[in-house]
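Some structures to go through are shown next.
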Structure 1
Amino acid sequence: METAEKLRKIIIGLGMLAAILLIALVIIWINNSKIVTQLKVEKADLTEQMIALRSDYDSLQTSSTLLTDSLAVEREKVDQMIERLKKTEATNRAAIKKYENELGTMRSIMKHYIVQIDSLNNLNNTLRQEANNAKKDAAASRKKYDELRETTDNYAKQVEKGSVVKARGITLVGINGSGSETDRSSRVVKLRTDLSLVENALAKTGYRRIYIRVKGPDGILMTSADQKMFTSGGEEMVCSASREVDYQGSEVEMSIYFSGDGSYTKGTYSVDVYSADGKLGSADLILR
């Protein structure tokens, strides 16, 4: 009986010990499961942080070719680290810790690039603003130049206009054989055009040729045997006669004679006086 009782107690003790061991194993398994689950959560969170870092690198834009190439290298590093992390067991704490450290390093590197890009963008903005200001200044200078040139051109035109020698007192008279004036057509042997070149301090001094075009009562231009061409105001014409005078800015009185064939009829004769600059005036003569 005593032996049976001892055996029963031993069995009961072993059963209790087994139960205790089982409970301990269950507790250990539960704790391990919680730890593994937590490690998987930490791995997933670390993966998400790496993916977020990759997205942050994608958002960085710069006009610098050198920085663009460097950013591409860093993106490639992040991609490779993400792939390695996916293949690493969550329970490999040493590897996970290593990736956490690498993630911190890459974040620091990215902050460095952000500072560079911001500095470059600020510099670009400054240069762009300076370029815009330079364009505005250039446009303003160009406008002032155009206004000044227009003013100068106007002054030049006024001076040029003011420098043209004008004439006054233009008359056309008939001259007889003795050199006296006459209005009787039967006695006229030649015509004389009298005029004065007006004083002009702005005019160019020197020799000037004055041309006349005489027309008879029939309106036809009267010319001599050696009729000559001349240009006035850009227009080429035939003159009846001409004379050259030395003009020094002071008023000059002058006469130009036209003989023609020496035959004159009754009617109205006209004369137009020209210089190289243009027409100086006209006058009429009635012969009876």
Structure 2
Amino acid sequence: MEKEIIIRLHKDFEQSLFKDQETGVEFWLARNLQNLLGYTKWENFAKVIEKAKTSCKTSGFEASDHFLDIRKMVDLGSGAKREIEDIALTRYACYLIAQNGDPSKDQIAFAQTYFAVQTRKQEIIEKRIAEIERLNARRKLSISEKELSGIIYERLSDEKSFARIRSKGDTALFGGKTTERMKQKLKIPKSRALADFLPTITIKAKDFANEITNFNIKRDDLRTESGITGEHVKNNQEVRKLLIKRNIKPEELPPAEDAKKLERKLAAEQKKLITKAKPLDVSQNE
């Protein structure tokens, strides 16, 4: 996500924050959040809210403590006013709504992080979004590797062939450096996967090469180890060429934080959000 988008969204979410004077509890109004999350119709957004309420109950909370029905007056544009229904939402409620939204939307991806972290500092949110993007890329790489492994075993019936083919692909991507050589260079334990310590751009590069290999194995009906290896090496070489054109050398990039450690840290943040969830008791009228 572009930094400019994060800054803009951060400002929009901050300006939509309300705070109950008596309890000090922060809350947002659903009608405002609807626009912030990119929903044009209230009916569609209401469905997401219902899913979030279900998630709230599943977590052991009373939905009414975090989704408080209220009524407020709105201007109709002609000087007249009309009373409409709205919902006051705690930070936890907003987090659950974001979790049930479409993560491909920038607004949803931002909101998932914004409401999860215990601080509203823009730079921390920016860092968390980057971390989540990396974890998502790592999970996607696992999926494409699993598919490639399955295809190879189906056609070669050799449990060790996938490791050999993947290693040749790594050597092509990293400019001649083998998987083991890259582990040594990045000081990664032998028992751990190289991808757990790679930066996002490299993880996505490996995943892209895998996807092309998976597609072409099926399309061209490749059924020999040499044929599949050649295909995978070629795809990694082509991906490397693209990176080099953009002045990115995968083998020279520094290691990133251990993905498993990062996953545990983000899970702990979510748990902290749940344990600090406070009931909402306000009578907000505008």
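Listed values, structure above:
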item: Origin of the derived value 14 (relative contact order in percent (Cα under 8 Å, 6 or more apart); candidates 1, 2); result: 1
item: Structure with the greatest value (metric distance in nm of label points 7 Å out along Cα→Cβ at positions 239 and 263, set 1, 2); result: 1
item: Comparison of 1, 2 - label where distance in nm of label points 7 Å out along Cα→Cβ at positions 87 and 167 is highest; result: 1
item: Origin of the derived value 0.85 (FRET efficiency 1/(1 + (r/R0)^6) of positions 7 and 199 (r between Cβ atoms, R0 = 30 Å, to 0.05); candidates 1, 2); result: 2
item: With log10 I(q)/I(0) by the Debye sum over Cα atoms at q = 0.08, 0.09, 0.15, 0.16 Å⁻¹ derived as -0.66, -0.73, -1.12, -1.18, matching label from 1, 2; result: 1
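Quick note: the coordinates plus some simple rules give every number you see, no bench work behind them. All values derive from a computational prediction rather than experimental measurement. Cβ atoms are built from the backbone, for glycine too; each structure is taken alone.
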